[in-house]
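There are structures below to look over.
FYI, it's all coordinate maths here, none of it is from the lab. Treat the numbers as computed from the prediction; the structure is a model and nothing was measured. Cβ atoms are built from the backbone, for glycine too; each structure is taken alone.
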Structure I
């Protein structure tokens, strides 16, 4: 694109305005090139060259700033330096030149909200979280806007804290900022993505609550309605993580693959997809082999199953959360139906645990008197706690899922029981004590 400037004085202001318009278009084109790179560069070689090619486009963009430096600065120095800083900020890593240009922009025009937001992102890239927060708060002091709100939401979750209580407080404030951003523009998928991420962060930090996961997934579904947000691999990666803990493994793997297709160079997404496949394969194999226990060992465990190990459920009743006496019947694993099984309790012996990289959920395999074997996933176990091979475990009103996943030519199929809190279980005839749960049980999402 070329700019033809007139030497005629009456058109001088128009020419200066055209310079700012030109530079704005060039910067926008640079970001479009970066964000849509994998749509036009589909080969592995092209994918690996993304950073180098983006830097080449940046070099071309910066040549325009050099060419029109005098005219651009004469027209509006603050906007000129803001646009130059934004161009330099296109790179994944911190660029001191971007920080310098953006700092000049906000000094020249302290009310230039876009420059404050860009400078905040620049600080964030060099891990200056406090500096980033200052920028976003400063921008909001001049104008309430969705970009500052959602960026502040992210920063609040990254702030260093001394106590878990402070961390929780930051996440609660982060959630409020994310909601404000969505309210300002309900059609903005990036804001919905940040809201989903905040809920997901609370799932990991505060409590492994299924309600929190559902809120996260609902926000991601809203984000997917925005064509621009659908181009972001982060959306699908984080959605995949939520689906994984929702135990919707089929959709989780599909979302990991979507993230990888949007950014073929993203090793973390590829690793998580492979990690989940390994987990599913291990669960399937250990269920089929009943924990790989030898015949005599397995039979001795099965023969040791005794209804006395039902503990408080042995009498055929239990006290519900509403302090009501509820009847309960001991059944075998084969008698369970998908979903919640009210007024039922199962009993079995632990034959193995299933190792996973993140340790959440704690997964083990349980065999009952009829030699049926099933996976059990337990959330909110405290660090270092779990069950051991040979332990007797009773689970009231068990929630059964029939896992059936097809992925990359492989098939995983097994039954699984989900337990939200360890205190719902009885181990070796006794209720699991609360001190074995994760230290924080704090619900604030309404």
Structure II
């Protein structure tokens, strides 16, 4: 048994982790952020990197620090039933509800839509996603090493294409950076912070963490401290790549507005940039790589989701789950990329605080003797605030009046909770609850408070 790995081993695991995080769908969010942030680009990028890069890193570390076998076991520290519900919601979110449909919609928006007229967009999306998810279903039902091999080729391919684009953007920008739009004009940092939720990588990190830990175990590191150090060093490699690419893509978006105009999503920004710098050849290359990358991501998400639910309901076969989830994903994908993103935001406003608090509790757990009282109290407080945030965000996004019962609660939270208007109203109450319940735990005998 060994406690240390060489740099080459950290680098290999880090690149693997980067490939897990950097699905093609993630390309669209920094591009859109750049377009709308304009001259407020840098505070927006910093906020985006905190949630889009920093939180996934914390999630990976939390899994390594916890020693849990999987997310359900970790979330089960709150309560076994909560562990199942939270894990199921997370898999559905990064699976058939949002992230998986997004793969097909992104592939269509970047790779196919630019070549079709507006009159064919609706039919084109249906036909493309039908073929896209039919292939996803076929390869998910028949696991093959081809998917892994293609994925290993595509990750470097995407990076090379993006770096070529980013070099051109730096050497010869498409245009001047224009004035910020909408929320970026007055609160660019916090807008970027919440936009980072859209990557869904902090949620995914609680699943990917186990993959990284298993890879480190396979390299011979077994001790808790050794695994944590190896996880941290590998994570730094991954987040360094993510941070560089996200920043570069955001800058690309900011310099594209003058030349191509504002888009509802970030997909067309990349297609327009490839066409601008490299002509039709660049557009076709980007199309092929993005579609294949989205396909491998889709297969991975469908497989992982079906495997998890098969463990929950072993009497229902893996193939039935894959077929059901792929069909659901096809249906959701045809709502279009903009709608998928809009509907996902309220759910992420609800789930992200719960995930962040679970990470915080994992690191602080030794200080309160791993007491379930602290886990339950902090999670209940977070839930009471984040569920309201989710419903409130839904109403605001779709320009609906608040429900009768919602308005007084939102008004109360705005008055008493610091940072509530920035989407962080849960933070101070959770810190206070953890402190109070932690003190209570220390004043009692361990046998009275342990789960």
Structure III
């Protein structure tokens, strides 16, 4: 077999492969012999058909079958011989395939980039430190109560934070517009659910009152036909209801699965969950900084095939979020290219750090992470058992453990500054980092 390789770009290879006629004809003969054992030809018993008749009837099909098999087998052999590392399936162009002349084809494909990650010494990381204060716990308990607010009818004028039940009809220039009317709508005043001016105009209204209000749609309203226009809404207030916060009692605690320990037990459980959230938030922010730094200090070229595959995966995920109302191929690929390129680049960089520093996920580290994940559930033992019985889930946990090891490896050599912040600031999502000029990678 003859093989020649041309580098058509940094990552693209054009490999010409020649398979000698003897191998081609040998494979064709083997295929015909297999066919002869089961061929049914009038006048002959199965397996007794003369080879010249078998060849006459079936050689063309056998030759096409052999073509596909030989291309696959010889391409693999050539890749091993040339120590290439192809990405995805090659583009194949058959340039010669004739009896007694053998097979020649050209395989065009991309390869994985070969690189070493740069030193981590110049990387700067800010690591947050925080704790759950009693005031943070009290704020969380207040939020939990507000999330479970119930409303009771009152005989007074509506105020902010009250819920009103309303019917309304909206018009623009005296004509009703689509989506501008509804009945029995519960609306919490001050929630910002309606356009500016709508809720404010209902403060002071009483049950049974009818009001005409004239709010204006924002200039950047999502419906361009309504944007910036003044509307007239005829509103009927059918009920005014005041918010009632639940008491911190056993009935409230049971909503969160806490049936023992009373108020102290509930506070302890909420604090434990807050501490878990805090730990995860700090860890995620450090990890994001490390990944951003890896991208910034290692400008690598990413195979187009990997980006295309990742774009397809992201499109599928996005389509699923629409609940089947839209198909993946209806979503423009351009929407996902930047994110796909970042993800692929990070995947290659993380894999190279793992290889370069010979990182391995120890079984005890995998088990510890599974137990940490399971601790958020009511029956952690069952969750641990489920992970241990599912190899795919175990592999996903191993991958996360390895990513954490990559982060720790970078932190061990980077310049790390610790900063103490309040709980609220620590758990707040980080603002997206500004992309540097000329940066082409994205998650």
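Here are the numbers for the structure shown:
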| read-out | value |
| --- | --- |
| Structure from which -17000 was derived, helix-only ellipticity at 222 nm (-39500 (n - 2.57) for each DSSP H run of 4 or more, over all residues; to 500), options I, II, III | I |
| Distance in nm of label points 7 Å out along Cα→Cβ at positions 60 and 172 - structure with the largest value, from I, II, III | III |
| For 8, 24, 33, 25, 10, 1 (P(r) over Cα pairs in 10 Å bins from 0, in percent, for residues 180-347 alone, calculated) the corresponding structure among I, II, III | II |
| Winner on relative contact order in percent (Cα under 8 Å, 6 or more apart) once structures I, II, III are ranked, highest first | II |
| Given 2.11 for Cα Rg over 2.2 N^0.38 Å, for residues 76-251 alone, calculated: source structure among I, II, III | III |
| Structure with the greatest value (metric mean projected area of the Cα convex hull in nm², for residues 260-339 alone, set I, II, III) | I |
| Which of I, II, III leads on mean projected area of the Cα convex hull in nm², largest value | III |
| Winner on distance in nm of label points 7 Å out along Cα→Cβ at positions 20 and 292 once structures I, II, III are ranked, highest first | I |
